[in-house]
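Listed after this line are the structures, all set down as structure tokens.
Read-outs: derived from the displayed coordinates by stated rules, not from any lab. A quick note: this is a predicted structure, and the numbers were derived from the prediction, not measured. Cβ atoms are built from the backbone, for glycine too; each structure is taken alone.
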Structure I
């Protein structure tokens, strides 16, 4: 009985691992096609973590964001304005971008990569969204108390 449970658990772990690997491969393919449409080299999308730094640079965001996006709990918060800014370039709204370019990125990247709308590169020149980290810290301290 225990052997059956362990075998089932092992199969579940392998299945989830394969699903995540496939999702990441689809994400990298979509991001590579997005990079190509934005005039970057497609292979940059296939380098884990560095592809995110390249995306921040392409979008004209401050260099400080490159460090902050890898901080636990702050990274997901910063990924939303990054997704919205990327979506604006491809003519997508905030609702689409907030979901499909963050949590649903494997599918969302393919959707914008194959989008026929002309690129709106003026978005890159727009002011950078400001996230007040001091207020976030205060809110988290209040939440803990």
Structure II
């Protein structure tokens, strides 16, 4: 059975570059990629053919090795300093619902993010419904403030 190698193996084990692989010629076998079915097909080369080509062209491989030795390593880019994260205050947003139903007014207060019903009720006038909603919202904000110990200054 023949032993096939990939382009990565040729670059890593035999110090070949893309241009040297092109000089080697077409791959001996093209198969579907077993790791990723949507990836490009694998291009496989016979190991004996690659070793023979490397033995016949040692000067090209030596040039690559020398060039890699001369190439200075780039220092890593400086890591930018991060600003400290802003202090996050929990802010609860509330939604009021006021509707007229006959001669009475239906009202409700909901938490916007969780859609949790805080309180619903009936009032005789629109102003009374508005006032009841504001009272519920103020009470909910006070509970949140007490829970997280956020004091207004």
Item checked: Given -12500 for helix-only ellipticity at 222 nm (-39500 (n - 2.57) for each DSSP H run of 4 or more, over all residues; to 500), calculated: source structure among I, II -> II
Next item on the list: Identify the structure, out of I, II, from whose coordinates P(r) over Cα pairs in 10 Å bins from 0, in percent was calculated to give 11, 35, 29, 16, 8, 2, 0.
Entry: I
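Please state which of the structures I, II yields 3.8 when distance in nm of label points 7 Å out along Cα→Cβ at positions 10 and 34 is computed from it.
Numbers: I: 3.8; II: 2.0.
Source structure for this number: I.
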Notebook entry, point to check: Suppose you compute relative contact order in percent (Cα under 8 Å, 6 or more apart) for every structure in I, II: which one lands on 14?
Noted result: II
